[in-house]
Structure 1
Amino acid sequence: MDINFSDDFLVKGKFSIKNASTEYKGKLTKEEGEKLLILEKVKLRELQEILYSDGSQSLLVVLQAMDAAGKDSMIEHVFGGVNPQGCNVISFKTPSSREYSHDFLWRHYLALPKKGMIGIFNRSHYESVLVCKVHPEYNLNEKTWKSVKDFDEKFWKNRYESIRNFEKHLTDNGTTIVKIFLNVSKDEQKKRLLDRINEQEKNWKFSAADLPERALFDKYMECYETAINETSKDYAPWYVLPADNKWFARVAAIQIIIDTLKKMNLNYPKLSAEDKSELQGAKKQLESE
């Protein structure tokens, strides 16, 4: 491989959405990428088992993207080989009335992976500085503010600060965070939305609400750029993956996750001398039956 996915797609310094490729795929062919993904899934399964048995840390993978960028299929293809007992996927929709009665981070705390687990957020706490920034009136549902005029620069700075503090607290207490933005182009999104209409088996994926949001594509890109610049930190980095080729985004994502798990210094539990003695005793007892 002539590319380091964990390094080349890591946000370093000031991020510019205009300069981020959506179609890059290196020198890999689709066939090579799909074969590589199969091999990497075996590695991920092994590392997940160590994470689970170690039980001292957890991994949180945050997936953010525009509609039709491939979040659902990425979860299926990247995590399809892991043990379901050690992995939990949460898809965040519009907050319920109960969730709106708490602060905007409350429901995300409840969904965090416990130690030994991989947690996947399909959309996340970042919706509060993405969709809620494009549609600031949504924030009024929290009942803390009286008017959209309250959502000024100070309000958004406080939101970014809350997110940074939230993520820093998690990493200080045993959760490693990987944040992935699937960067799909407007043209590719159009193609995929049309596929959902033209292919009967994909009709269920299409929502008429996708079109008004698509009309705000450029506004969303501005919000993503700002959010990534405000919150990509050493303790909770952002990776921006070219997503026009789904197979490439999957390979890049799984290698980033594998590299992250390797850096967590996980180990199978070590038995004490007493435990080893008991183990040998149990072995002798079983063999003598």
Structure 2
Amino acid sequence: MINKKDLYKWCSVKAEDLLTHPSRKVPLRMVKDSAEMGELMAREFIDEIKTAHAANRPFRAIVPCGPKAWYEPFTRIVNEENISLKHVAVFHMDECLDWQGQELPENDPYNFKTFMLKHFYGGIKPSLEIPKENRHFPTPNNIPQLAKKMAEAPIDYTLGGWGQDGHVAYNQARRHPFSHITLEDVRQSTIRIQENNIDTILTLGHRTYGGAYQFVPPMSVTLGVKECMSAKKVRVYSDTGAWKQTALRVALFSAPDAEYPITLLQEHPDAIITATHETATHPISQNPDWDLV
């Protein structure tokens, strides 16, 4: 468990000091807002695609449903610059499930496949689009096949975000009282079905449903940390503000810890965290008079 005195110290650092802080363990970039972040995400992803195309090799990426700021600029740049995506293969990071571990209705707002088909794939010119056979969505029924497909060749790029507890994909700190997992368990985790943590359900209920947590999907199928970290490059982004602020501080300053899986980014040779200024700011840093420890 993260020590509260350490956590207070990390959260007390002013946002403007994070970029050059001597104790920071992972490279950090800060952007002004969602619009700037979305343009950066799209351009970097496209540049990687173009580099692979120029080398006449496939480009294999792990892609999440969110952050969402990059879909419009990605579609615009691909179409305006006529960038072929025929050599691109995408492994989608996760999918939400109902209480029985089954896929959600098509129009449920947490059906990630529906969202991605519309916002990631939907606006691309047909002559440029990623082939349908190269779009790999995790489901409760294709876990062995997807694991095998991912293992066929290296992953070039993992693009992602992080959750309130530092989960990347749905790789969360497991809080089951009778089933403890170690940091090594998290590090070696692979594609699986799982129950989501209560704090994740409450957070998403607040974010999407006005606090109606009853509508939040309680389970998920997710790629594991091992698969996400297997990519040659890992880039995670957040423009969500308050509910990501503490996990960012832990990611930047803590040693690897099973409570916050994002801390494993520091073990990757080419990982970068990007956050909006709001996400990089912390209320504790703005209130040094608070007596918390």
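All of the numbers you see were taken from the coordinates with simple rules; none came from a lab. Source: prediction; values computed, not measured. Cβ atoms are built from the backbone, for glycine too; each structure is taken alone.
Of the structures labelled 1, 2, one was used to calculate mean count of other Cβ atoms within 10 Å over residues 36-43, giving 15.2. Name it. Corresponding structure: 1. Name the one structure among 1, 2 that mean projected area of the Cα convex hull in nm² of 15.8 was derived from. Matching structure: 2.
State the single structure among 1, 2 that was used to calculate distance in nm of label points 7 Å out along Cα→Cβ at positions 4 and 132, giving 3.7. Label of the originating structure: 1.
Among candidates 1, 2, the computation of helix-only ellipticity at 222 nm (-39500 (n - 2.57) for each DSSP H run of 4 or more, over all residues; to 500) that gave -8500 used structure 2.
Here Rg/Rh (Cα atoms, Kirkwood Rh), for residues 156-251 alone is compared for structures 1, 2. The highest value is that of 1. Out of 1, 2, which one gives 0.95 for FRET efficiency 1/(1 + (r/R0)^6) of positions 68 and 236 (r between Cβ atoms, R0 = 25 Å, to 0.05) as computed from the coordinates? For FRET efficiency 1/(1 + (r/R0)^6) of positions 68 and 236 (r between Cβ atoms, R0 = 25 Å, to 0.05), the value 0.95 is produced by structure 2. Which structure, out of 1, 2, was relative contact order in percent (Cα under 8 Å, 6 or more apart) derived from, given a value of 28? The read-out comes from structure 2.
Consider the structures 1, 2: one of them gives -1.05 for log10 I(q)/I(0) by the Debye sum over Cα atoms at q = 0.18 Å⁻¹, for residues 52-179 alone as calculated from the coordinates. Say which. Derived from 1, not from the others. When distance in nm of label points 7 Å out along Cα→Cβ at positions 44 and 164 is computed for each of 1, 2, the one that comes out at 2.6 is 2. Comparing FRET efficiency 1/(1 + (r/R0)^6) of positions 84 and 260 (r between Cβ atoms, R0 = 35 Å, to 0.05) across structures 1, 2, the highest figure is found for 1.
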